[in-house]
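Take a look at these structures.
Just so you know, all these numbers are worked out from the coordinates, no wet-lab data involved. Note that this is a predicted model, so its numbers are computed, not measured. Cβ atoms are built from the backbone, for glycine too; each structure is taken alone.
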Structure P
Amino acid sequence: MLAMAAAFGVGRFVYTPILPQMLAGGALTPSTAGGIAAANFLGYLLGALAGASAPLQRHPRAFFMVGSLAGALSLAGMAAEPSLALYAALRFIGGAGSAFVIVCLSSMVLEPLVRAGRFGLSAAPFAGVGLGIAGSSLLVSALAWDGYAWRASWIANAIVATLLVIPLFVLLPGAAPVAAAPARVRTGGGRLSAPLAAMVVSYGLFGFGYVVTATFLVAIVRETQALRPIEPFVWAIVGLAGALSILFWSRVAGRTTDITAYCIACLAEATGVALSVVSPTVPTIVLSGILLGGTFMAITALGLGVARRLTQMAPQRAQATMTSAFGLGQIVGPALAGHLRETTGSFFAPSLIAAGALVVSALLGVLVARAKPQPALRP
C-alpha cells in the first residue's frame, strides 16, 4: 500500500491537481500538458514491457525499489523552469518506475497472498492509490491556499513520496529463491488464449477511457466558473472514493464473479466520465468524481486478477502484458484530449470518446465471461 501510494497516488496522479496551476501560470498549454502526460504513460508502457524480461523477473525486489525511488525523486525536478523536454523526461522516468512497481507487485506481494489463502488482502495494495491521491490533493490545495505556487507543490509531494518509500527498505522481505518454472509455463507460456486476448484489449481500452478524466478533471472544474468552489476538493473526493472502493468491488466480485464486477465497474466509470462534461454542475461533478475514483482502481485490481486466472504465462509476464496494453491506452488518451481541447475549446468530445471506450471495454469483458465459466472470486 505504501508503494502504490507513492508510485501512483502521489507519483502519477499528483499531476492532475497541480496541472490547472501550471496552465493558469502559462507554464503549459493543454496540448503540451497532454504530451507530458503521454510521456509518463510511455515510460509506463516501456517499463511494463521490461517487466517480462529475465533480469526483472529474477530480481523483482531491486527493480521494485529502484522504480519506487526513481518515481518519488523525479517529482522534485518538475519544479524546475518550464521545459517541455525536461518535464517529459522526468514524467517518463516516473512512469517507468511505477510500471516496475506494479509488475513486481504480482510476484512479490499478490502471488504470496493468494498462496497463503489471504484472498481478502490481495486487492488491498490498490487502496494505497486512493489514499495517496487524497493526501496529495489536500496537500496541493493547502499550499495553494497559503499562496504557494505550483513549484512548491511538486517539491512537497516529492518529499512525501520519498518518505513513503523509505520504510519499504525495512518492510519488504528479501527476494525468495526463484523456483524453476513448470514445463507447462515454459512451453506454452507465451501464448494468448482468445479470452485472455480479449481481456488484454479490454484493459487497454480501459486505460484510454479512464485517463482523460483522471488527467483533466480538475482542469475541467477550473474552466467552469460555477464549479470553482469545489476545485480544492474534487480530486480528494476521487481518492477517497478509490480507497473505499476496493472492499466494495471485492464483495461484488465475491457475490457474482470477478469478470462480472469488472464489466459493471467499467459501465459505472463510463457514466462518470460522461457526466463530467454532459452536465457539469456541482452535484454531477461530485458524482463523476465518486464514480471515477470508485471504479478505476478496482477495475485495475479485478482486471489483473482475471488475467492471472486466464493466463498460461508466468504471473509476472501476464502482469506485464496487461500493463503494457493499459499503458498504450494511456498514451493515446491525454495526447488526444489535449489536442481536441485546443481545437474545439472544451473537453466534451474527448470525454465522450473515452466513455465510449469504457463501454466497449465492458462488452469485451462480457465476451470473456461467455468464453469460459467464471468461478467467483473469494472475498
Structure Q
Amino acid sequence: MGIATLFRVLIFCLSLAGLSVDSGIAAAKTTVKVGFIGPLTGGVSSNGLGGRNSAELAVMERNEDPSSRYAYEFVALDDECKSNIGVQAATKMAADRKVIAAVTHYCSAVALSTVDIYHRFGLPVVVWGAVQPDITYGNDYPEIMRICGTMINQNEEAAKFMRSLGYKKFAIIHDTTDYGKSHKDYFTKYLVENGGEILDVFGVTSDQQDFTAELTKIKSLNPEVIYFGGLTPLGVRVRSQMEKLGIRAQFEGVSGIKSDAFIEGLGKELAEGCLSFIEGTPTEKLPGGRKFLKAYQSRNFAQGPEAYGPFAYTAMVQILDAIEKVGPDRKKVTATLNATKDAPTLVGDVTYDSHGQNIVPVISKYVVQDGVWALWEDSEYASGKRKLVNSKQ
C-alpha cells in the first residue's frame, strides 16, 4: 500500500470517529513535566497541601485550555518541612530531566538547603512560601526565584504596627532554625528602631514540648507582648502553655502561624486575638481573587488553599506561561522567568529583581476573630469594638 493510500485511509478513519485531521494532530500534544515540592505530611502539612492543590489547579486549567501547546504532567513531592528530606526530594526532582521547572518549598530551612541542588542541575524553581531572605539574596543563582516576599518587610511592618498600638515591652520566643533566628533578628532591629524594648529572648527547638522554664521567666518580666518566631505546631504549644501559666500578654506571631491549623490546634477561645503578618494582599481583595477561590472550591480539594496557596498558583502559572513561550527547555525557561517585570498576576504585579526576588511591598495584618483569621482593617479590633490584651488604645 502506498503512502498516499495510507493517508486516505487515515482521513477516512478519523472521519468515522468524528474527528478532523487537525483535531487528531492537536490531540497528540507533547507531555511536559512540571513539579511541586512542599510539606505534604507533618505539622505544617495544611500549608503544604494548600500549596500543592493551588499549583495543581493551575496545571488542570492549562490542560483544559485547547490553545495550550503542551500537555502537562504534575509531579508533587513531600519535603516534610525537614532539610534532609527536602534535599532528597529536590535531588529527585532536579535529576529528572523531563521536569522542566518546579514550584518549591514552604519552609525556609528546606529552601536554604536545596538552592545549590537546583543550580547544579539547572532546574528553574519558583519558591512559593519560604521567606528567609538568603534563599534569594544569599546567592547569585539564576535558577532560584521567589514569588512571595521576605521576612524583612514583614517584621518592619509588624514592629511599626505594634508600636502604633502603644506596645513597648516585648519578650521573644523563636525556634532555633535559620527561619526563627532571622525573624528574631529582623523584628528586634525594627522594634528597637521604633522605640520598643526587648526584655529577653528565648531560643527553643522546633520539636520542644515543654516551655515551663522559658514562660516562667517571661511571666516574671511582665511583658506586654510575646513575639513568636516559628511555625504553627510550636506556636500552638507556646500559646496554650501561656494560658496554663496565667500569662497575660498579647500573642504576636509571624506568617508561619497564619493557617487554619493554628486556630484548630488551639481552639476558638485561645486563638482569639492572636496576630499574624504576611506578605501580599488578601486573596479575596485581589483582582481575580474571587475567581481563583471559586475555581479552587469547584475542584473539591480536601484542604483549603491556606495563606500561601495563591503564591503557589501564581508561580505555576508563570512557569507554564514560560514553557508555552519558549518550549520545554530549562535554560530558556530560567531566562524567561528572570526577565519578568510588572507582570499582572493573581497576587499583584510581579517583578523579579537581579536576585530573582519578587518585589512585594504590601504586608497584610491579621487577627483571629471568632475562629477565623480576619484582616485587621476589617476586624472589630480595628474599629475598637474588641480589645487586644494589654491594649493601649
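Numbers below:
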| quantity | calculated |
| --- | --- |
| Highest-scoring label, criterion being relative contact order in percent (Cα under 8 Å, 6 or more apart), among P, Q | P |
| Entry that produces 23.5 once mean count of other Cβ atoms within 10 Å over residues 69-76 is calculated, selected from P, Q | P |
| Rg and Dmax of the Cα atoms in Å from the coordinates reads 23.6, 94; which among P, Q | Q |
| If helix-only ellipticity at 222 nm (-39500 (n - 2.57) for each DSSP H run of 4 or more, over all residues; to 500) is computed and equals -25500, the structure in P, Q | P |
| Test item: FRET efficiency 1/(1 + (r/R0)^6) of positions 309 and 341 (r between Cβ atoms, R0 = 41 Å, to 0.05) calculated as 0.95, pick one of P, Q | Q |
